[in-house]
Structure 1
Amino acid sequence: MSEKVYVCSEHQLKEAGVKVVKGGKHGIAVIHHDNETYAIDNRCPHLGFPLHMGSTCDGILTCHWHHARFDLKGGGTLDPWADDVPTYPVEIKNGKIYVTPEPIEKQTIKKTPQNA
């Protein structure tokens, strides 16, 4: 398991709204939205625009380049032409935010004769 990366204090993230840290393949965007903290890969899987420059509304991050939309919590795309974006575990300890730079693996359901 990778060592956690310090992001900033909760107060600093609330003021900034988003912070980018080293980690993952393209950097990790750590976003404060609706009193929650999320960490996602900073590159849009559609065409590579930096997601920290996007906008958030109702738990959805919109890439400003081609308007691909992603669920902040799980990274799932809302558009059929874009792939999901990796998300990362966030830990807040004593008012300090840390990110583990290993993506959260998506759980897949194995098809069996009962659920196929």
Structure 2
Amino acid sequence: MNDVYALADVIRQTGFEIHKYFGNGFLEKVYENSLAHRLRKAGCSVEQQVAIKVYDEDDFVVGDYVADLMVNDLFIVELKAAKALSGENEAQVLHYLKATKKRHGMLLNFGAPKYEVHKYIL
């Protein structure tokens, strides 16, 4: 599944089903493992805890990030289990996209009573 919009729908819907099943209140790792498992069952390629290097203009490594999920080498997915999302959470996803030169990212929050999904295109 390499159609980015269809993949976004699958990730969004799978996250919704996980939130319906577990509700809010679990640790972020529970949601991450469940999303990775269910996406793999749906035929997606999923990497967890993906190391991201940040380079300066002369290719010197100036930092490291760790993204929660990389799906089909197209989407960076960051998960939260917070009562509310903040601007820092959005900035985190945008920085991951910039550092990896990927175009598509999602921020999913399972910690609020209502499941939250934000899609980003860099």
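Read-outs: derived from the displayed coordinates by stated rules, not from any lab. The model shown is predicted, which means the values in this text are computed figures rather than measured ones. Cβ atoms are built from the backbone, for glycine too; each structure is taken alone.
Assign the value -1500, calculated as helix-only ellipticity at 222 nm (-39500 (n - 2.57) for each DSSP H run of 4 or more, over all residues; to 500), to the correct structure from 1, 2.
Only one of 1, 2 returns -1500 for helix-only ellipticity at 222 nm (-39500 (n - 2.57) for each DSSP H run of 4 or more, over all residues; to 500), namely 1.
One of 1, 2 was used to calculate mean projected area of the Cα convex hull in nm², giving 7.2; which?
2
When you work out mean count of other Cβ atoms within 10 Å over residues 59-66 for each of the structures 1, 2, which one comes out largest?
For this comparison of mean count of other Cβ atoms within 10 Å over residues 59-66, the top structure is 1.
Assuming 16.8 is mean count of other Cβ atoms within 10 Å over residues 27-34 as calculated from a single structure, say which of 1, 2 it is.
Value 16.8 for mean count of other Cβ atoms within 10 Å over residues 27-34 corresponds to 2 out of 1, 2.
Looking at FRET efficiency 1/(1 + (r/R0)^6) of positions 11 and 43 (r between Cβ atoms, R0 = 30 Å, to 0.05), point out which structure of 1, 2 has the largest value.
Largest calculated value belongs to 2.
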